[in-house]
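J.: The structures considered in this document are given below.
A short reminder: the numbers here are calculations on the coordinates, not readings from a lab. Everything quoted here is computed from the prediction, not taken from an experiment. Cβ atoms are built from the backbone, for glycine too; each structure is taken alone.
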Structure I
Amino acid sequence: ILQIKWGHLKHPLFQNGGKPFTDENCSIGKNLKKSQISELAHLSSKKGELTLVLTAQDVVVEGFCMSNCGYHGSGQGKKSVFIWVGNSVTQCPGQCAWPFHQPIYGPQDKPLGAPNGDVGADGMIVNTASLLAGVVTNPYGNGYYQGLAEAPLEAASACAGFYGRGAYPGYAGELLVDSISGASYNAHGTNGRKYLLPGLFDPNKSACSTIV
């Protein structure tokens, strides 16, 4: 995995994994078009490689918050794939960082505690995991999905907002709760970290399946 960080992303969650390329000064600006995200993703991508492009909270990307919280795509010739995810904490946390922030619509219940103490970063983890499931099952747009190819429902997006048993729209489901911080999570990671990961569509059950 090649990791490209655009802007100031200093949370420890972004310090590990992959071969990092960081441009804190945002040399081509902080207002990016989708075509520029694709260009960044293919700076040094190799055949069969996955590139993860992460943009900071002050970077505006075409379509961000209006139509998506991130997306995945592929390079020319379908030889490599990429995922882009933005930090929504100052732009649209109610849309892209729920359930760690109150939603922009619907019941305004108290948000869940972010397991790593950062609403924006933990929201990015959720969105990255969702897109990773999509890029694995539908890497080039002709894999496994429901609906139209232009706006597909993929393994995770078909189960948006489902994180635990009993989940329904507006309710994340029954989750594990950290006894010290009170944060909600459903998965354990390395170095004792905890995460909230999305439910995935189970074709055998024709229903969403969650970790807990």
Structure II
Amino acid sequence: MSGNSYLTDRLTPENTGILLVDHQAGLILGVQDHDQNQVRRNAQALARTAKVFGLPIVATTSAPQGPNGPLLPELVAELPEGVPIIHRSGEVDAFDDPRFDEAVRAMNRPNLVIAGVITDVCLMFASLSALGRGYKVHSVLDASGTTNTLARETSLLRLQNAGATVNSTVGVISELLRDWKNPGGPGTADIFSNLAMPFYGAVTASHTSASGNNR
């Protein structure tokens, strides 16, 4: 019998929350394992996804007054109104800050979608702590980033061995959407076109133009 629990554990707007860990102006400069700007856009995409699907979301920073820098301003602009931003004074694992732990528990969601900069610290420890607390975790690698590919690969192995589901931004959003006819369809198309998959906007425009010409 297959151990695949997708049909029973799939992400839905009712069972999922999002955690964004340390997407800060200083830390983002260390992202070298893939496109830094795409990491920014994917973090924004996850924040906008919370608005489209009505998901609870928590953001956190580590020592934002120091070299790590503040939360990315473009990410702040995407966060739904009233979202808690937990500014930690030094805790490396976000869950070691009781305020963060409490904010996550207040979500009351069994599935957590987590992204963080850097991958092998901020994403890693938050994911491991969430798993230890009994959550099902989707660690989003392309909305996270680290200093080199070896660090990413070792992080991938550790996350998978610990029981996390390694996922992508588009994979998470598509699983939440499930059907383009659902109410989140237009918002998802907007996220794909403007943030997660910029080429999708050109595809959509081409299709719209072709449809108009065929009338």
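J.: Given a value of 14 for relative contact order in percent (Cα under 8 Å, 6 or more apart), point me to the structure among I, II it was derived from.
T.: Working: I: 14; II: 25.
Here the read-out was taken from I.
J.: Oh, and also: Out of I, II, choose the structure whose coordinates give distance in nm of label points 7 Å out along Cα→Cβ at positions 75 and 155 equal to 2.2 when calculated. Mind showing how you got there, number by number?
T.: Working: I: 2.2; II: 1.2.
Derived from I, not from the others.
J.: Work out FRET efficiency 1/(1 + (r/R0)^6) of positions 99 and 195 (r between Cβ atoms, R0 = 30 Å, to 0.05) for each of structures I, II, then name the structure with the largest result.
T.: Values: I: 1.00; II: 0.55.
Going through I, II one by one, FRET efficiency 1/(1 + (r/R0)^6) of positions 99 and 195 (r between Cβ atoms, R0 = 30 Å, to 0.05) peaks for structure I.
J.: Follow-up. Assign the value -4500, calculated as helix-only ellipticity at 222 nm (-39500 (n - 2.57) for each DSSP H run of 4 or more, over all residues; to 500), to the correct structure from I, II.
T.: Working: I: -4500; II: -12500.
The value was obtained from structure I.
J.: Also: 126 is what came out when volume of the Cα convex hull per residue in Å³ was calculated for one structure; which of I, II is it? Working shown, then result.
T.: Working: I: 126; II: 137.
Structure of origin is I.
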